[in-house]
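For reference, the structures are reproduced in the following blocks.
Rule-based calculations on the coordinates, nothing more; no lab input. Please read all numbers here as calculations on a predicted model, not as lab measurements. Cβ atoms are built from the backbone, for glycine too; each structure is taken alone.
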Structure 1
Amino acid sequence: MTERVYLSVGTNMGDRLAQLQQAVVRLGQTTGITVEAVSSVYETQPWGKLDQANFYNIAVALTTTLAPEALLAALHQVEQAGHRERHEHWGPRTIDLDIAYWGDRQIQTANLTVPHPRAAERNFVLLPIQELTGDDPVVGDQVAQALRANRDLSWIKKVKGVTIDHE
């Protein structure tokens with residue numbers, strides 16, 4: 001069965017646009033994943049740990065035949081290919097891919113929680129995903145509810161004239 005999944009993707013190290021583009025390309029090259037849409041690029045204030053460079057964030061809508069743990073493993077491979085190192089919680093990163101929403105699924109395993117446990121608190125997750133949910137009332141409603149309740153005051157702005165190709 002093919003299901004639609006929404007990822008939050010971010011970077012604040014190196015060539016941020018290139019990091020995002022490479023992650024989308026690698027996702028599209030992964031067996032069992034089809035990239036359906038990519039949001040605008042947003043520049044965002046760091047969240048949690050402010051003394052670091054600003055992030056570029058996007059949302060990716062994909063369909064997958066992979067089971068949740070297999071998709072998570074594939075995302076970790078994309079991060080490793082982008083030289084992701086996990087040194088500091090909420091610290092700088094070359095690339096970070098998180099499963100934010102998976103339809104109306106509620107997933108709770110030792111390695112994965114969906115919806116992402118902090119997605120509803122973060123503008124940099126919600127606003128890019130909102131762009132992609134026009135034909136998805138299930139996740140669209142979840143995101144709209146989260147935005148109404150959201151108290152995130154961090155700034156976020158679209159990067160004008162920049163797109164990430166997913167073809």
Structure 2
Amino acid sequence: MSADRTAVPRTGGERELLRAYLEFHRETLAVKCAGLSDEDLRRRAAAPSALSLLGLVRHMAEVERSWSRRVLEGQDVPWLWSAAGEHGAAFDVDGASRAEAFEAWETEIAHARRTEQAAASLEVTGRDRGSGEQYSLRRVLVHLVQEYARHNGHADLLRERIDGSVGV
């Protein structure tokens with residue numbers, strides 16, 4: 001597995017560090033999926049869990065889409081893999097492919113990057129359409145970093161189960 005990822009600076013401004021950590025974690029998930037077949041990417045952790053690498057990619061596409069489009073921009077966009085946003089829908093990967101999952105994920109990451117870069121400051125806020133709660137861009141970026149970090153731990157275990165690869 002190639003480990004070419006964004007280097008997180010040892011010093012720098014808050015926005016620069018948040019951006020670098022988020023990119024690092026996005027790239028880590030991609031590295032964990034690299035070189036695997038669709039079948040390997042669909043392989044589940046262990047019964048009864050539905051967790052798979054492909055499911056994580058699909059889930060993170062939904063997460064990126066939700067925070068960027070729904071919360072920060074206030075868009076009423078449909079969910080990618082369910083009509084009503086059921087939490088586990090992204091993890092139902094029977095018949096899912098790398099191509100459709102990665103295309104959606106990369107599209108949502110690109111959109112989220114544009115949204116973040118266009119924001120004047122980390123204090124820019126958006127509103128959760130469901131709860132009505134306000135969230136700052138700072139809070140959204142911190143949440144995305146922690147969400148990726150948590151799921152990259154899952155990805156470590158899934159990849160090791162598939163082919164014995166560890167680390168990275």
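Where does the value 29 come from, among 1, 2, when relative contact order in percent (Cα under 8 Å, 6 or more apart) is the thing being computed? Show your work: numbers first, answer last.
Details: 1: 33; 2: 29.
Of the options listed, only 2 reproduces it.
So distance in nm of label points 7 Å out along Cα→Cβ at positions 30 and 126, computed for just one structure, reads 2.1; which one of 1, 2 is that?
This figure was derived from 2.
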Value -17000, calculated as helix-only ellipticity at 222 nm (-39500 (n - 2.57) for each DSSP H run of 4 or more, over all residues; to 500) from one of 1, 2, is from structure 2
For semi-axes √(5λ) of the Cα gyration tensor in Å, for residues 38-133 alone computed as 21, 17, 13, the structure of 1, 2 it came from: 1
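1, 2: which one has Rg/Rh (Cα atoms, Kirkwood Rh), as calculated, at 0.97? All intermediate terms of the calculation are to be shown ahead of the outcome.
On the way: 1: 0.92; 2: 0.97.
Structure of origin is 2.
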